[in-house]
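Scrolling down, you'll hit the structures one after another.
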Structure 1
Amino acid sequence: METKYTFLLIEDNRIDQFIGKKMLENLNCASEINISNNGKEGLEWLCRNRKEINEPLIILLDIQMPIMNGTQFLVEYDKLEDELKRKTQIFILSSSLDDDEIERLKNNVHVTEFLSKPLICSDLEGVVLGGIELKIK
């Protein structure tokens, strides 16, 4: 049986939300796709829903967002109880060209990979279908 994942796309741009959701639907690997408009909404979603979801969770996290950006999300995520972080991977979505920022994000203990925006289907497919289940704790 093929592994299915729950996805949480934390992204403020409606066009990127639409495109990301369509890409995930086309990959046929998602049992559920959830969208939050900023890091604060993403944390609230995690606290409300994560304990009820038994399958692996993949978070696609934008960095530049209002209210709570991706970097602030990672700081708050680190404070969550382990049960909310189990079998979860976080992939950063960013169009940043700042090498220092990219390196800081890649070195974050909770970040699995950095994906450049605009998101390309083959990049997403490589991450999701390319053995991701081996990395999930």
Structure 2
Amino acid sequence: MSLNPVRHITVDAHDPWQLAQFWSLVTGYPVSDEDSPGDDEVLLEAPEPGWPGLLFIRVPEAKAGKNRVHLDVQPPAGTRDEAVQRFLAAGATLYDDHRSPDGLGWATLRDPEGNEFCVERSALERGLIQP
């Protein structure tokens, strides 16, 4: 068995619990049973063994500038545009829109603490799964 060398993807946060709640909605990853509001570290557990979790760690400083690394999200169900609307309703903001009239492209959003991420066409829209 080969182990994935990436254990966690770590995100600095002012409020790790709140940010983890948002990203749980985006990814479907559950918050660890060991974490609770007010914790300095909150883990979203990957749904499959060997996949990296998302770890949110409290830091005092504000985000400065554009992320050097970001996540590209491919919704597993529905459409890219439905996912964008769901994430906006949950507290994201639209940063840059690269969607085109022919249905291609992506939307760059910012999470509630300003971290950029991209929402690409869904697995359904790419023909990777059947409706």
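Here Rg and Dmax of the Cα atoms in Å, for residues 42-121 alone was calculated and came to 12.7, 38; which of the structures 1, 2 was it taken from? Going through each structure in turn, the value belongs to 1. Here distance in nm of label points 7 Å out along Cα→Cβ at positions 50 and 82 was derived from just one of the structures 1, 2, and that gives 1.3; the source is 1.
Source structure of the calculated read-out (helix-only ellipticity at 222 nm (-39500 (n - 2.57) for each DSSP H run of 4 or more, over all residues; to 500), -5000) within 1, 2: 2. Distance in nm of label points 7 Å out along Cα→Cβ at positions 34 and 90 was computed and gave 2.4; which structure, 1, 2, did it come from? That value comes from structure 2.
Suppose Kirkwood radius over Cα pairs in Å, for residues 18-57 alone works out to 11.3; of 1, 2, which structure was it derived from? Derived from the structure labelled 1. Here Rg/Rh (Cα atoms, Kirkwood Rh) is compared for structures 1, 2. The highest value is that of 2.
Values in this text are rule-based calculations from the coordinates and carry no lab data. For clarity, every value in this text was computed on a predicted model and none was experimentally measured. Cβ atoms are built from the backbone, for glycine too; each structure is taken alone.
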